[in-house]
Structure I
Amino acid sequence: MAHVYYVHDPMCSWCYAFAPTWGHIATAVPPGFDVTLLVGGLAPDSNAPMPADMRARIEQTWRRIQAVVPGTEFNFEFWTRNTPRRSTYPACRAVLAAKHFDPALEAPMIAAIQRAYYREARNPSDIETLSALAAELGLERAAFEDWCASDACASALEHDLGKTRALGVSGFPTLVLQTAGGVWRLPHAFGEPDVTLTALESLQPD
């Protein structure tokens with residue numbers, strides 16, 4: 001089986017902008033490819049407020065994304081409503097927890113985190129936000145929070161981080177094809193799913 005890995009972080013703004021394109025790709029991957037999502041983990045756990053210069057850089061990134069990926073919405077009230085932290089591991093664990101309880105909720109949890117963060121100005125670095133999103137998806141909050149804090153969840157996150165490193169990925173989003181013959185980066189373009197799908201068709205296993 002050939003494996004297509006989509007390496008992302010649920011709090012990566014470029015991944016958020018790429019989400020509609022990835023949605024098209026994920027539903028149109030040719031037969032013969034196994035599709036797996038990996039959380040890459042942009043930033044480990046931290047309770048420290050985000051430095052002012054980092055806040056300014058990220059805000060500027062949001063504005064740049066709006067310029068190059070038309071239609072991408074950002075709610076800049078996030079920066080005044082919250083105390084931002086450079087900490088995406090909690091959101092990564094939330095995705096893995098949703099997948100643990102129901103694999104069909106992996107993609108909806110990613111979408112829920114992105115919606116909360118970028119459109120509703122809620123902070124996905126906070127477990128309270130994440131457990132509320134889990135409840136909105138029908139998961140039991142206490143069980144969700146317990147699993148996020150468990151050794152099993154920590155191991156699941158380390159598995160994804162380790163696989164990300166093994167694939168040589170350091171930026172997100174990244175698409176990688178792995179077969180018995182090796183590992184290749186797949187091309188991708190915002191708003192153009194056919195860039196990736198055409199590449200996959202040319203590499204389709206016999």
Structure II
Amino acid sequence: MSSLQRIRVMLVDDHEVVRSGLTHFISVSDNLDMVGQAANGLEALAVADCCHPDVVLMDLIMPEMDGIEAIRRLHTKYPKMHIIALTGFADHDLVQQALSAGAISFILKNTSIDELSEAIHAAYLGRPRLTLEALNVLVDQPVKNVPHASVLTPREIKVLGLIVEGCSNQQIAERLMLNLSTVKTHISNILLKLGATNRVEAVSIALREKMLEKADC
């Protein structure tokens with residue numbers, strides 16, 4: 001990423017100590033600018049309207065309005081704004097609700113600074129990130145009626161494999177020598193066939209059901 005491409009970050013957390021620590025981290029990080037802060041989801045909606053961040057770090061358990069509802073409203077109003085759910089523990093319902101609401105990533109607060117920085121930069125590029133704890137919660141959760149890999153075409157399996165690798169739509173297009181609109185169509189079909197609401201959920205289903213191992217690519 002060029003030094004000229006700075007990422008505008010907004011932080012939403014009801015704990016002042018957390019906001020102070022993360023603000024310091026962002027202030028000394030290359031390519032990151034803290035453009036707004038909020039202490040709850042309701043404040044977050046107003047602050048986002050003013051500062052228009054590229055990436056939002058969103059706590060989930062807060063007064064006034066929780067992070068899940070704030071994510072849902074922000075994602076609906078600003079679909080190109082990428083939101084990272086940042087919380088203290090990984091519970092299946094919490095992870096699932098955050099991702100279904102529109103969060104691109106789910107990161108625990110005890111993650112390292114380097115991992116958080118990577119998650120912010122990945123979110124800016126539209127790439128999801130899950131902490132190992134969050135991924136384990138999704139992978140271990142039993143799900144009924146998940147389709148077998150055979151419901152996907154060979155090309156969709158290859159696209160799904162690249163999604164699992166963390167590739168962006170553009171990278172998938174380049175790797176498979178497809179145009180971007182074709183890649184987007186493949187991803188839409190994959191989500192529909194797997195019953196997934198987003199890329200992260202598709203990844204968790206693929207890993208849990210070992211779909212790539214079963215598929216003959």
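Given a value of 39, 34, 21 for Cα extents along the principal axes in Å, for residues 98-193 alone, calculated from one of I, II, which structure does it belong to? Checking each candidate, the match is II. Highest-scoring entry among I, II, by relative contact order in percent (Cα under 8 Å, 6 or more apart), is I. For which of the structures I, II does the calculation of distance in nm of label points 7 Å out along Cα→Cβ at positions 82 and 162 return 1.7? The read-out was computed on structure II.
Values quoted throughout were computed directly from the atomic coordinates according to the rules given, and no laboratory measurement underlies them. Computed from a predicted structure; not experimentally measured. Cβ atoms are built from the backbone, for glycine too; each structure is taken alone.
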